[in-house]
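Each structure below is given as structure tokens.
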Structure P
Amino acid sequence: MSSTVPKSSNIFWHDCPVGKTDRQKLLKQKGCVVWITGLSGSGKSTLACTLGRELHTRGKLAYVLDGDNLRHGLNKDLGFKAEDRAENIRRVGEVAKLFADAGLVCIASLISPYRRDRESCRALLSDSSFIEVFLNMSLELCEARDPKGLYKLARAGKIKGKVCMMLGV
């Protein structure tokens, strides 16, 4: 995704008197990002929501950023070409950083197939604040679950190219 609007050179960071440490003390927790990745149908959203519920039960403030949900709003202008996928991950990484800076446990659940995109998100935070979880489920299990019907479409030849590669078919 490219923009025809030139980047502004007169934008400056504005520090506020209440910082990350202040927010963490108030919430009595350290903000971080738990980045869950894996094939479509591997259980990313299920794990993210279960983790979010468990943290809530334990009195911890968490928020789930689900890749599909974000494509209904923040990322609805993006497609699935490599550059759009990279921008999708970049935007989610920036939002996740804001949540972590606010002192929340941010649980990001996205396919995020490219290591370089995940590493860019990791670079936004200190390493101890970014936890990457890869759900290493078999292709057979993911295809059997197929909640979006993507594997069926790929097998029928209706999805081609890199999408099939990312699905593993």
Structure Q
Amino acid sequence: MASTDWLTACLNRGAFTGAVSRYLDRRAPTDNGGALLIVDADDFKSVNDRFGHDAGDEALRLIAGAIRQAVRGTDLVGRLGGEEFGIFLAESDVVAADHVAERIRRSVSAIAFAPGDERCALSVSIGGATYATRAQFGELYRLADQHLYEAKNTGRDRVAMMQAA
């Protein structure tokens, strides 16, 4: 079974959630915590509706590339489905995770995306949750997703972070 998403070259959902869960299960007591970010392309349906699915696919590839360039080689990046990506930052506190999330947000906003010679602004909303002690993937995902919706409901093109236990 393939572990890579064919479109974005990121881990697919199953491979991403499995890798993060295994990391959390075996982490050492000296681990400095980490963060889970959920990145969602804003108003993505309108890109597909206006420019077609090929343009939407290209937008997803560009967003995935911006995400991969913004993270460390040891971080995990996965496509969770549709226009949603997950990023796991090991050994990362809330300040560092927020910095990475803002770097991703700015990088995506700077993409010069012009399908059919018509400029189309891309943006993402990002929700994140950090942990300092024991954590389970499901709980981190729930908290990060909750903050993703906070970012979307307060205007999109935003980051909303939470420090979990």
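Just so it is clear, none of the values below were taken in a lab; they were calculated from the coordinates. Note that this is a predicted model, so its numbers are computed, not measured. Cβ atoms are built from the backbone, for glycine too; each structure is taken alone.
Observations, loosely collected:
- Computed 30, 22, 12 for semi-axes √(5λ) of the Cα gyration tensor in Å - originating structure among P, Q: P
- In this comparison of P, Q, the computed figure 34 for relative contact order in percent (Cα under 8 Å, 6 or more apart) is attributed to P.
- Answer label among P, Q for the case where helix-only ellipticity at 222 nm (-39500 (n - 2.57) for each DSSP H run of 4 or more, over all residues; to 500), calculated from the coordinates, equals -12500: P
- Comparison of P, Q - label where FRET efficiency 1/(1 + (r/R0)^6) of positions 32 and 120 (r between Cβ atoms, R0 = 25 Å, to 0.05) is highest: P
- Distance in nm of label points 7 Å out along Cα→Cβ at positions 40 and 152 - structure with the largest value, from P, Q: P
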